[in-house]
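Down below are the structures I want you to see.
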Structure I
Amino acid sequence: MSGEIHTSSDYIRHHLQNLTFGQHSDGSWGVAHTAAEAKEMGFWALNLDTLGFSIILGVIFFYFFHKVAKSVSSGVPNPAQNFVEWCCEFVDNSVRGSFTAQNDLVAPLALTIFAWIFLMNFMDLIAVDFIPLLATSLGIPFMKVVPTTDPNATFGMALSVFAIVLYYSFKIKGAKGFLGELTLQPFGKWAMPINLFLEGVTLISKPISLALRLFGNMYAGEMIFILIAIMYGAGWVMAGFAGLLQLGWAIFHILIITLQAFIFMTLTIVYLDMAHQEHH
């Protein structure tokens, strides 16, 4: 794929490197052409492939659901309407089962999270060389196609959910009620420092666990696909075995990408439900 790829390690590093835009060490701005350059760009560099695929997939989701909603009919539904209705009903049942308060934001948010994360995860089922090879032929040095294998994306979504949870915690309980939960539970007012430490760790662990669970599972899945792809260059026998492995892992991975989207959605609903509950 590239003149810089000579070994299996180079191949793996190439596939796991984002297309990064930022400031070079000489002060100029541009795209990193090596992993070392990307590292030098620091925290404020942008992973263009993660942002690009995330935005494109989000637009596809909104366009498709909006188009179906505008053409909905009361008669015999077409396959697209059937699919959208099934998705909405599935999410609605999940919200009803996990959210006990009343908030019109929760169901649309849950649907958006589930569909968007599923689409981003689904990119993992595209052949690992297809888009990177196409990008290389166009002079683009790197192209990482699965946004959820980038911790920047998963932490961005997790922190957004966390911000909404904090907003409703203050709105429903007030500052006094929210701080009371952090300082008075579970051991009462005589153990405030211990309560604050335990509840603070629990609170902070919510976005971290959301982000790392999704990132870890998808990163591991992508790595397995890359390792299987390497086997194609080890002769016909190994290539045939790799084809079977790839098919089996792809079928199993359909469950993983769906389950990870479902878990992220469900935990979001549960965290929002906890934010709406007042403890006395």
Structure II
Amino acid sequence: MSTVRRNFGEFQVTGLTHAYGGVPVLEDCSLEVPRGKLTVLVGPSGCGKTTLINILAGYEAPAGGRVLLDGQPVGGPGPDRLVVFQETALFPWMTVEQNVAFGCRVRGMPAGEMRERVQAVLVKVGLSDFQAKYPSQLSGGMQRRAELARAMVNDPKVLMLDEPFRGLDAMTRSIMQEFYVGLFEEVGRTNLFITHDLEEAVFLADRLLIMTYRPGRIKEVIEVDLPRPRTFQVMATQRYNDIRQHALELLFEEASKAFEAGSKAAFDLVDGLARAAGRQ
């Protein structure tokens, strides 16, 4: 399986705007996802993180703005951009090997090359001894590794992950974070990782993008200069805590706005119901 760095992609996003039902979700959102870097996007709930990743993947067309991958406009889904979602998307009737090979088979890859790629990536994610198992026979962490393998085997230019470890227990999540960061450091692929967990974000990132509350835009870019290879021991360092504290202050400002907006909406709803009841 090729891991040549020139095959990795780079996003340039300018002035992105999007809305649902007249409610603005993204507004003048501009960012870069540099080649071969692990960029992590974090923001308050409802700020448009998942909408942004859907637009970058080509699943949705933005209302305005421009998305370029290696200088070319993104006009729809493509094998150069693959997404690992929050919910497992493994086919329950297929073995691990069949699940991982699925994309290669759909693309018509020759059987010999497909087998070689699949076996190589299963070794890389530590699932070669479980290739004949079905998803229901795997732990949550193993299912997440199988998801990563299915994306990696297709050798995308950019791998995007939308809270892929959400729902795992705390210990399994920590193990998966360290496993994933080691995998990134080995392969060096361009990654865009979305999370609501600030500790996870700082631990993983080369670059940390803080989003504003709705409508979402990039509030600040933080360069995370923690050393690699990276293990959880880095979380005990002063530099980690300094970065985390700065990011926390930025996020707290935006989370407060989200809380105030939610409280006002709840008050308006209750007030409206009370007024309606009074007219009856």
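Below are the figures for this structure:
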quantity: Source structure (of I, II) for helix-only ellipticity at 222 nm (-39500 (n - 2.57) for each DSSP H run of 4 or more, over all residues; to 500), computed value -24500; calculated: I
quantity: Structure (I, II) behind the derived value 12.7, 34 of Rg and Dmax of the Cα atoms in Å, for residues 56-111 alone; calculated: I
quantity: Answer label among I, II for the case where volume of the Cα convex hull per residue in Å³, calculated from the coordinates, equals 189; calculated: I
quantity: Structure with the greatest value (metric FRET efficiency 1/(1 + (r/R0)^6) of positions 40 and 104 (r between Cβ atoms, R0 = 30 Å, to 0.05), set I, II); calculated: II
quantity: Distance in nm of label points 7 Å out along Cα→Cβ at positions 160 and 184 from the coordinates reads 1.6; which among I, II; calculated: II
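Quick note: the coordinates plus some simple rules give every number you see, no bench work behind them. Given the structure is predicted, the values throughout are model-derived calculations rather than measurements. Cβ atoms are built from the backbone, for glycine too; each structure is taken alone.
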